[in-house]
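J.: Following this line, the structures themselves.
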Structure I
Amino acid sequence: MAELNEVPNANRLHIGIFGKTNSGKSSLLNIITGQSTSIVSDVAGTTTDVVYKAMEINPLGPCVLMDTAGLEDNTALGAQRLEKTQLAMDKADMAIIVFPADGRQDFASELQLLARFRQKNIPVLCLINDFSDNKEAVADLQDRLAERLKDSKIKAVVADCSHTGNIDELRMALASLMPEDFDTEYITGRLVSEDDVVLLVMPQDIQAPKRRLILPQVQTIRELLDRKCLVISVTADKYQQALSQLKTAPKLIITDSQVFKYVYEHKPAESRLTSFSVLFAAYKGDLAYYIEGAKHIDSLTENSKVLIAECCTHAPLQEDIGRVKIPALLRKRFGAKLQVDVVSGTDFPENLSAYDLIIQCGGCMFNRQFIMTRIEKARAEAVPMTNYGITIAYLTGILDKISF
């Protein structure tokens, strides 16, 4: 099973477990994983942060389970815990909402959460935790959920989260709700076919981890090999030499966005060109929206405010593309006074209205659902958004000359 353990978390199905404090969420996670992954206690607020567990769940495949702090957490740190729960909501490809069938709950919070997931078209499994064997309470809950269960993306299962009695039924219910299109898209889309020669141009500069490739490069190479392409990888300084050694021009050239212009200026006319960041713009985000957002670059002025949103959390480097190179390109065009703010990891402003443009990284560290949540937020606040590769292609004047 080693190959499954090596699946990046960003490419796994994210399943969030939600519900009130002491509803049985952590017990459920422990049952699914078969381990004491989360601490179980009668004390409210025991789960202080989101607990992430990557594992293989038959028949869903590689997953990340997320055990969250309880809804309506009234403890001293409740507000901070609920912020982390919100992040899990943003990442969830699927959700399990635990309803404790003890006959004493009003379930307003759970039903409100269910409505939010329905609005986002996220499949939901309503788990009625029948730990008290209260048939009347279970029947009442089923009646209250009946109208919502007419939705094909919502199902209910009755279970006791304190033992593994019907874990198989739970797994099959989750499998039936799994998004049909999950992980069916290729990073390289329709740009390549079997036996195509693909040349990868990958500068190994200060940003590249020593003796390793960055995640987008690794994932792209693996996919190209799976698609039976003929893959050639070179650094930027060996790019022209590699082209001269080929009998025929490569079908596709994939480059790091920072050397976009150089690679374009020396590529064969018949070779198509794209970048890792542009590929991930489509794979993890909304390519058409990003391209439209790039058009707003021309409306920036020296008084504009731009947000750079990178998913990695790392110490800034001299050649950092998000913190150094893109801001330098923008200020060269619009003036040194242009304000550029940078956020990293899961940090993202609650209010985006102060910004004239958001530039998102490729998003290789996060799942698509999380990136799409950011896009939806930007759309809702009418703030243009694009990504690193699209921005560099636009600023260098070759956006209309690359392949998507």
Structure II
Amino acid sequence: MMAYDLDLGYHISMRQTSLFTRTRHEAPKDEVSKNARLLIRAGYIHKEMAGVYSYLPLGLRVLNKIVEIIREEINAIGGQEIQLTAFQDKKIWETTGRWSDEVVDNWFKTKLKNGTELGLGFTHEEPLTVLMKDHIRSFRDLPTSAYQFQTKFRNEARAKSGILRGREFLMKDLYSFSRDDKEHLEFYDKAKQAYRRIFDRLGIGGETYVTFASGGSFSKYSHEFQTVTDAGGDIIFVHEAKKIAVNKEVLNDEVLKDLGIQRSDLVKKKAVEVGNIFSLGARFSDAFGLTYADEKGAMKPVVMGSYGIGPGRVMGTIAEIYGDEKGLIWPDTVAPFAIHFIGLFDPIGNVKKSADGLYEQLTERGIEVLYDDREISAGEKFSDADLIGIPKRVVLSEKTLAEDCLEIKDRLTGKVEMRKISEILI
């Protein structure tokens, strides 16, 4: 029996004999990053080529849960979900000067059979601004915001960090449209707080810092969300008391004065950028003529903002932070299953019969269960359970069955306890 979750689009529970992916004892020789080595060994992802990975059933479950948490928090601040195309019109990007390889050096470009040149989107400010010209006319249409989960393509010169830095990857990009700077900053602050909630719910909030970075030509500062890990490619300077950080690229006396902090209070750390938010001003509005009529009928440019999170990069970051020498360790909120239920079968078959029945009962209660019903040794089952990294390992054996109990082990803490079967089913 496999119950189906209509919202997330996958089975709530599954027998391991039905799971087509397999664990690997040896790490792939062509991978140096911890996240890729663990995720491939545990059967979460498959490497197609450098910087390009497919998500297998376990990996897709984790990715979908990350996406759903992000979706819930962005919906809560008024974001409306859309789906833009990956193919990009050359003419639109020429309008802002970002079609040129000299300006943007990571385009993937292709041609139709009739010779028309296209790009594969690496971001979507241009096409969404053009689209919004059909929907924004007056001040009554503002503020508004739209977001998507969409595959991006970036022709990176180097791709050696697993799913932390890929050439094809999923991105949540949110864009806001406001009447003026004041209205924009109000939404900007809402987005910042939503990001904090997202990373807290994903289990990495404690290691993730709002990081002041360059605002480019749009504003004095942008804000990155940097998660501390040795796998990170960025250097940040952390102020632990204020729970903020400064990117190495902008660390100077002026920034320290603006933030009211001392250089001596900062600690240098390596980190990976899991999200960013920044103001766009009227750059794209001016380029495409995205204007609105105010209360007096005067035409004014729309003020925009952009807000990104990479769900795959978040997944890789979690693997980097929580993974250990035995394998992955998933926070409860994003684990592929809540319980890894392991049956240690006896020759007579009593344990298997009881385990099958318990699995059905757990499934009927809507509990996400991966049931290891394979006919292999206990050592192999435990080793695979550690590698796969589901938070709770629940074991039924001859010994525990005789006591009408289950052995429960917490993957993160290693704590083991015995619980009555009846208590589990309450």
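J.: Which of the displayed structures (I, II) returns the greatest value of distance in nm of label points 7 Å out along Cα→Cβ at positions 51 and 371 on calculation?
T.: Across I, II, distance in nm of label points 7 Å out along Cα→Cβ at positions 51 and 371 peaks for II.
J.: I would also like to ask the following. Match the computed value 2.2 of distance in nm of label points 7 Å out along Cα→Cβ at positions 67 and 323 to one of the structures I, II, and report its label.
T.: Of the structures listed, the value fits II.
J.: Something else now. Comparing I, II, where is relative contact order in percent (Cα under 8 Å, 6 or more apart) highest?
T.: Checked I, II; max of relative contact order in percent (Cα under 8 Å, 6 or more apart) sits with II.
J.: Which structure, out of I, II, was mean count of other Cβ atoms within 10 Å over residues 171-178 derived from, given a value of 23.6?
T.: Going through each structure in turn, the value belongs to II.
J.: Suppose Rg and Dmax of the Cα atoms in Å works out to 24.6, 85; of I, II, which structure was it derived from?
T.: This figure was derived from II.
J.: Figure out for me which of the structures I, II the number 5.4 belongs to, where distance in nm of label points 7 Å out along Cα→Cβ at positions 99 and 363 was derived from the coordinates.
T.: II
Just so you know, all these numbers are worked out from the coordinates, no wet-lab data involved. Worth saying up front: this structure is predicted, and the values here are computed from it rather than measured. Cβ atoms are built from the backbone, for glycine too; each structure is taken alone.
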